[in-house]
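Rule-based calculations on the coordinates, nothing more; no lab input. Source: prediction; values computed, not measured. Cβ atoms are built from the backbone, for glycine too; each structure is taken alone.
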Structure 1
Amino acid sequence: MNTKIYFIIGVSGVGKSTIGKHLSKKLKLPFFDGDDFHSKKNIQKMSDGLPLNDEDRLEWLQSLNELAKKNSKEESCIIVCSALKNKYRQMLSKNIENQVKWIFLKGNYKQIKERMDQRENHFMDSQLLKSQFDILEIPKNAIHIDVHLTPAEIVNTLEKELLLKSEFGVFGLGVMGKSLSRNLASNGIKLSLYNRHIENEEENIASTFKNLHEELSSAMAFDDVSLFVNSLQKPKAIMLMVNAGKTIDAVIESLLPFLSKGDVLIDGGNSNYKKTNARMQYLNQKGIAFIGAGISGGEEGALKGPAIMPGGNREAYEMVLPFLETIAAKDKNKLPCCTYMGKDGSGHFVKMIHNGIEYVEMQLLAEIYVLFKSLGKNPDEIAEIFESWKETTNSYLLEITIDILRKKEGEDWLLDKIMDKAGNKGTGNWATITTAELGVPSTMIASALFARYTSFYKEERCLASKNIRSNINESIALTVDDLLRAYQFGRIINHCQGFKLIQEASTHYDWNLNLSELARIWTNGCIIKSDLMNELVTIFKSTNHLLSTEHITNTLKELKPAIKKVVSVGIIHELSLPCLTESISFSNSFSTENSSANLIQAQRDYFGAHTYQRTDDKSNTSHHTDWSSKK
């Protein structure tokens, strides 16, 4: 991000070349005039008083893009050209989006025409000006400069904006805010940092943090909101890294007096997607864009490269794309693990379901750990077995579980000293509520969540252990391979349910989510990255329904004997295996052609006259019966 390509754009006659030359001298940067790269054919056409069409401009735009790409590898430069449409600007910045800064010189038709009429020996006649205004699409992601200012005033304004102001702001320096800030700065992005000031509690947080890390040497640190916001280049882009809920709303209100139309706020926390929708609507009325960006990877991911799931207005996303894609993790093809999700709160929605899948993945490993303990394995032995599983079933969570199992304090395993009460931050709860609201059977997320809730009743569990559990002395007849295959079965069902929930939400809310692209950005940087996720990238290119694919169904058939055996043994030995049990239970339910739901529907009709449909009536007519045998 250190090398910048400054495109000065606008209709003919706004003074692009004049400003570009003056600015290049001021900043000591190479200058290129786009007019010099027009073909003789284009120049002749404009000299004849004919406007260029898209076909005429294609080769010209491509040549300027090649010029920009060449310079992006060497040093910053200034290029001036009209770039009147969004698609022209996309062509100019192709493959260097993260390094381009747009400067838009704006003026009205009368003002510009008067200037053009005074020009001599220029192939662009003032009569063509109207055609340029007709196709002009005003850029939102640019510094806007009014050309009523003198060239000297414009250059001075740009110098202050480009050299003395930051490109990006981070509001909130908790664990994630600090890691993301260091990631941004390490990628050459000039930052402004803010953390609140509370007397005797939180003082000089931003400046102290800045001074601790060399990569932040050029960053600016603030504990005053107005100074923080005013330190940013226009349009301002600010990442909010504060607690979800009322805190976000309070922060937004504190920022609003200092924001202008076209500025962008990014909520990088775990906000509820419905709240994100409401905030977008509220800020849209004020001309402020709002992005709800799910960020996964924890402290280390935020520092080295997280998976980022931004949702909201697409134009707003494109404004902050250079920053988010630069700091994101990279997939196996070196592409950023960050992509536009969809409109509204879709980014925070998919992050919520990501966390739901994560809950299940953690619970499955915990259940396998319990089974191995019941087989008499100690943590080191379990870690060795898990190490061997990495060849076929690797994941980030498996890797960290191996580290956890091996960690000791003196001669004792640390894991044995940790209280068995599992907390949660709310996203699993939201995911469970959402799956119920949408009527989608994501049963494993609910099971994993309720397992955490159950764990919290430690004292009551201890009492129940004495009063309810049976004394079972017979040994457990399970092999390592049984447990591996049961684990694999549970993970497949978990991903089937999680992605099914995302697909149903996409249809319900008209988000048009791309499941293959979503799986791709989850292949690195995030908590649920795994070998299985890599497989899903390809599978989702041809279907959105995993349980209808031959590869998935054949794999489940192969693994089914193991999961049935493991769950059966677990029940007989009174082991708590909620997610493993639910995986085979859901499989049995989902693959039952004629279920027990006909009796449920008859019961509903009996006591509530809710009606039912008949299998021998293809008209979808609703029927009601007087069921009572007493009449």
Structure 2
Amino acid sequence: MHSNHLTRHAQQVLTVAQGKARLQGPGSDPSIARSWLRCLEDYHLDPALSMAPTVLEHGRVLESRERLQQVLQIAGNEMASLHQQLSGAGHAVLLTDARGVILNCVTAPAERKIFERAGLWLGADWSEACEGTNGIGTCLVERQSLTIHQDEHFRGRHTGLTCSASPVFDPHGELLAVLDVSSARPDVSRQSQFHTMALVNLSAKMIESCYFLRYFDNQWLLRFHLQAESVGLFSEGLLAFDGEGRICAVNQSALNLLGHIRGGLLGKPVETFFDCSLDELLGRASIHASASWPLRTRDGRPLFAVLRGQPRSVPKPMAPSALALERPRLAEICLGDAALQSDFRKSLRVFERDVPLLINGETGSGKEAFAKAIHQASQRAEKAFVALNCAAIPESLIESELFGYRGGSFTGARKEGMRGKLQQADGGTLFLDEIGDMPLALQTRLLRVLEDRTVVPIGGEPQAVDVRIISATHRDLLERVRDGSFREDLYYRLNGLEVALPALRERSDKSQLLDFLLAQEAGDQPVSLDKPARQALLDFHWPGNVRQLRTVLRTLTALCEDGRIGLADVPAMIRQSRPAAVPAAAEEAGEFPLDDAERLALLNALEQQRWHMSRTAEQLGVSRNTLYRKLRKHGIARQA
């Protein structure tokens, strides 16, 4: 049966490649037909051949990850948010380099094997030359967003996949990476991918913009748009220039807004394109650019802009007092909850005495943000804060990532070797997220580092390191100690002080946190929440915690056009969820209202299945009639 499918698919590919036009089906899309022709004539691939993907050697994967380290850091949270927005099930979110080699993958642990069987391995080469027409490889060639749906793949073995991919460009217009969402579900229609493709595009633009901002962190950076409220959004123009006012880089939005090609801007004085002098422009600069101001192009078109940079006249900073050194710099974290604030103070106090911290909390509760705030409020604030997610990196790579390696120590290793996370964090802080997922063999090596204060790269000699450790987990580490998957001595070595972060639903500062995150996501865009929308967000139970709330607010601000977010803008799952009003008697008895739990389960399933009743009923294990009866019982109806 499988052989027959491969044969039929190969015949379909050859028919289109021979120039026989198709009115419908995969070959009817000119971009697909072009790609199939490239696969046959340029790459000499066989569509019926079923073979395993080409996977790079260990050392070359590490080298590629190191080369794109900043991109991987930026993309990590965006990929997790994207996976969550897609309701997770059945999707793999992938990031590749400019050659099509997979460098990171976010998927549900239970589904990892499904995608590996489909060839989506870390280090797998998904360029067109290797795997034929596919989301990643064809996106690299076409340099544009696209979806490759099932039979549109060149190789018959890939026709079970549906892939939506978007390119990520660097500040100079060169391809930097590809962001891809792949699904192995057979019931995925091409129409259903419009929503997925829009989310992938948005996430790719967010990664692109964040990378641009970080790349030119020490340069003057002009951010502009036609509308004042759009400055700070992913569609804004970004233009970096040096101290002499000469343009270093622009993004595609800036080129579109100014009506120029890249070559006509680079190296030119910035005042050539704007109706103001360089001094006037620099006089508007601010380290933390806030409200936008009017700016005209030389040909009179109105824009709104902000300029990030050091103001021309800056008073010489005074030496910080002892009191100032003790005052935490908490620009990136909200600590309105009294218990959380107390835990922060205690954590900072012991961290300054080189006592390891262990942060426990549900997924998405803000463990990394808490750890970073501790680092930024400490005497090590000017040194490196290096994060390593022990669950996100395959076991085959985590040793090299953590300890580094000497050149030539294994096949594919770089000649000059690679510094591991421990060496990168020398003098600063190493944050080990999901420490409970660290392999046992590495736990032994990490314990030795903590005791001896030396690190031994693979194939190298011992090197002294001065690193303070903050670990985090959502697991019960003592339970893992009991079942033998975590070393007891390492547990007590890492647990100098254990801090339990509250889930979002338990925080007393939810309202303050909502305002804090909304301001962060809105940037300079003025956005307000209508009272019903605000109440719906505050009443929701937030199973994904702060990360889920941030993702929802990011989407709401991106789609907000008039500066107001109303109840109708809030996702239906949140809008229709009722706060769990527990009767006093039930609360004392330790019981929870089953009706509310059933209603929430129904809403979650409906959102995951995009309100497709048959699939929702199948997911819940009930008949369609039973599903409709329960919807009537709870008063659930889809709102337009």
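When distance in nm of label points 7 Å out along Cα→Cβ at positions 297 and 521 is computed across structures 1, 2, the figure 1.2 traces back to 1.
Please state which of the structures 1, 2 yields -12000 when helix-only ellipticity at 222 nm (-39500 (n - 2.57) for each DSSP H run of 4 or more, over all residues; to 500) is computed from it. Corresponding structure: 2. For mean projected area of the Cα convex hull in nm², for residues 41-400 alone, the calculated result is 23.8, so let me know which of 1, 2 that is. Derived from 1, not from the others.
Of the structures 1, 2, report the one carrying the highest value of mean count of other Cβ atoms within 10 Å over residues 561-568. Comparing 1, 2 by mean count of other Cβ atoms within 10 Å over residues 561-568, the maximum is at 1. Taking volume of the Cα convex hull per residue in Å³, for residues 353-544 alone as the criterion, the top structure among 1, 2 is 2, with the largest value. In terms of distance in nm of label points 7 Å out along Cα→Cβ at positions 65 and 393, the structure with the greatest value among 1, 2 is 1.
Rank structures 1, 2 by mean count of other Cβ atoms within 10 Å over residues 457-464 and report only the one at the top, that is, the highest. Before the final figure, lay out the partial values.
Working: 1: 11.0; 2: 14.4.
Comparing 1, 2, the top value of mean count of other Cβ atoms within 10 Å over residues 457-464 belongs to 2.
In terms of FRET efficiency 1/(1 + (r/R0)^6) of positions 113 and 193 (r between Cβ atoms, R0 = 25 Å, to 0.05), the structure with the greatest value among 1, 2 is 2.
Look at mean projected area of the Cα convex hull in nm² for each of 1, 2: the largest one is in 1.
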